[in-house]
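Enquirer: These are the structures, in structure tokens.
We did not get these values from a lab; they are worked out from the coordinates using the rules stated. Remember, predicted model here, so these are calculated numbers, not experimental data. Cβ atoms are built from the backbone, for glycine too; each structure is taken alone.
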Structure 1
Amino acid sequence: MKLLAVDAGNTRVKWGVHAGGAWIASGAVPTADAEAIGEALGGNAGVTRAVVSNVAGEEAAHAIASSLPDTAAVTWVASREAQCGVRSSYADPTQLGSDRWCALIGARHLHGGPCVVATVGTTMTVDALSADGVFLGGCIVAGYDLMRGALERSTAQLRPARGGFSFFPDNTDDAIASGAINALAGAVDRMVDYMRDAGEDEPTVLVSGGNASLIEPRLGARVLSVENLVLEGLVILGREDV
């Protein structure tokens, strides 16, 4: 079976075709041009199943739907109370973003132990998953570019150029870049501490997303980098329980 996984986020729509236990094609298009998925798929004919996570709104959903292969049976993922070995502790499980739910399912099947799932994109989500597969809860943080943009919009003299990370920044651009990276990494490290305090065994941080490389070297815990954890979860959903 050829399975198409689609992860529609705020900035990009990521996709991958999975068959024979491996990814055979993958790519991304801007969310504003979501209909371009059809062309981006190119020669990947024979897709029989498509599983989609969409947090980008109705317009993106319509564009994606119109571009999916006619041969594919399509499932649009919605978060549940329990699915594929993960149980949700969210007050209303259906309110959890489908991308976060997919990432948790991907993490459960790739790692299997207690972990913190950090997806670093336009926003960063930091979710705690217990050793027995319970999603304990999580937080949402403004991403790297949103943090820098907020400073530019809300201050009179800070117009950040592209700075770099430093332990002890000695110029404004590096101070802004380092502040944002430290804030993001700190949110992940704090969640690791909360899991330790809750009595979990030492958690691993599974980090994914377009800006994952910014924080991965700054984390204090054991780290497992996954190129796209949402797509991994979508494959599990498509093969086991949709």
Structure 2
Amino acid sequence: MIKWRLMLTTLPFVLVLVAAKLGMDTGLHFGGMIEFSDIAIILTGGIFLIGFMLAGTMTDYKESEKLPGEMACSMEAMEEGLCHIAAAKQNIQASDARKWIRDLTDVINDWLYKKVKTDKVYAMLSQISDKIEPLDSTVLAVRVQNEIHSLRRMITRIDVISRTSFIQSGYALMDTIVALVLILLLIAKFDSLLSEGIVTAFVSLIYIYMVRLIRDIDDPFEYEEGKAKGAAEADLFPMEEFRQRVKSRS
């Protein structure tokens, strides 16, 4: 049902607009002030702008889809490196190494679900880095440190994507044009009551749905209380599955 969530929550707006249009026609006998064909240029401009905004937000979205998997791979490499260090008798126990990774995985998963703040994730990474700092002379320790740096970059990238919006001035123009299109639909003339209802429903559904979809895509990590708030969130199953693997090995 997730894929239908956005559609189902958009339909009430469409129904209100269609009801208002038909009510103005049948109740107030307001047949319209402008021919529907005359607003075609505005409809075209609105579609062009929506396409531009969608393309911009999709760039970050496609990158966001890769980040959970890359984070899981990086953490698995960290775990392997720490376990190899432990096997080389470098004053680190394998059980302790797996506990560090398990605790780090729990913190990152809680952060992705907005249960803890970003500072806690950075603090956990710093703690692990400090524990292996005395071993910097070993190749494995350097490898683990590199994975920590990579993980820190990915966490920063997710934080930036989640907290920033795509071109605010673009959103302002898009909202203005969509509002103008909806107003013009209400005052447009149609040949029949049937075409009036169908065209108003179809056009308003496309515009309202696409605006809400763009805003949803703009934050692919919009999770709350363990659930996705929107219908277009990046899947976190790579981190969830890695979390289960770490627990089983521990």
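Enquirer: Assuming 1.44 is Cα Rg over 2.2 N^0.38 Å as calculated from a single structure, say which of 1, 2 it is. Spell out each step's value before the answer.
Expert: Details: 1: 1.05; 2: 1.44.
Clearly, the read-out refers to 2.
Enquirer: Still on this structure: From which structure (1, 2) was Kirkwood radius over Cα pairs in Å, for residues 14-141 alone calculated, if the value obtained is 20.1? Please list the in-between numbers first.
Expert: Working: 1: 15.9; 2: 20.1.
This figure was derived from 2.
Enquirer: Given 18 as the derived value for relative contact order in percent (Cα under 8 Å, 6 or more apart), which of the supplied structures 1, 2 does it correspond to? If you can, show how the numbers build up before the last one.
Expert: Values: 1: 18; 2: 40.
Only one of 1, 2 returns 18 for relative contact order in percent (Cα under 8 Å, 6 or more apart), namely 1.
Enquirer: Please compute distance in nm of label points 7 Å out along Cα→Cβ at positions 38 and 230 for structures 1, 2 and give me the label with the greatest value. Walk me through the numbers before you get to the answer.
Expert: On the way: 1: 2.2; 2: 3.7.
Evaluating distance in nm of label points 7 Å out along Cα→Cβ at positions 38 and 230 on every structure, the highest lands on 2.
Enquirer: So helix-only ellipticity at 222 nm (-39500 (n - 2.57) for each DSSP H run of 4 or more, over all residues; to 500), computed for just one structure, reads -27000; which one of 1, 2 is that?
Expert: Numbers: 1: -10500; 2: -27000.
Clearly, the read-out refers to 2.
Enquirer: Quick check: 21.0 is what I get for mean count of other Cβ atoms within 10 Å over residues 110-117, calculated from one of 1, 2. Which structure matches? Mind showing how you got there, number by number?
Expert: Working: 1: 21.0; 2: 16.8.
Computed on structure 1.
Enquirer: For distance in nm of label points 7 Å out along Cα→Cβ at positions 30 and 78, which structure out of 1, 2 has the highest calculated value?
Expert: Values: 1: 3.2; 2: 6.0.
Max of distance in nm of label points 7 Å out along Cα→Cβ at positions 30 and 78: 2.
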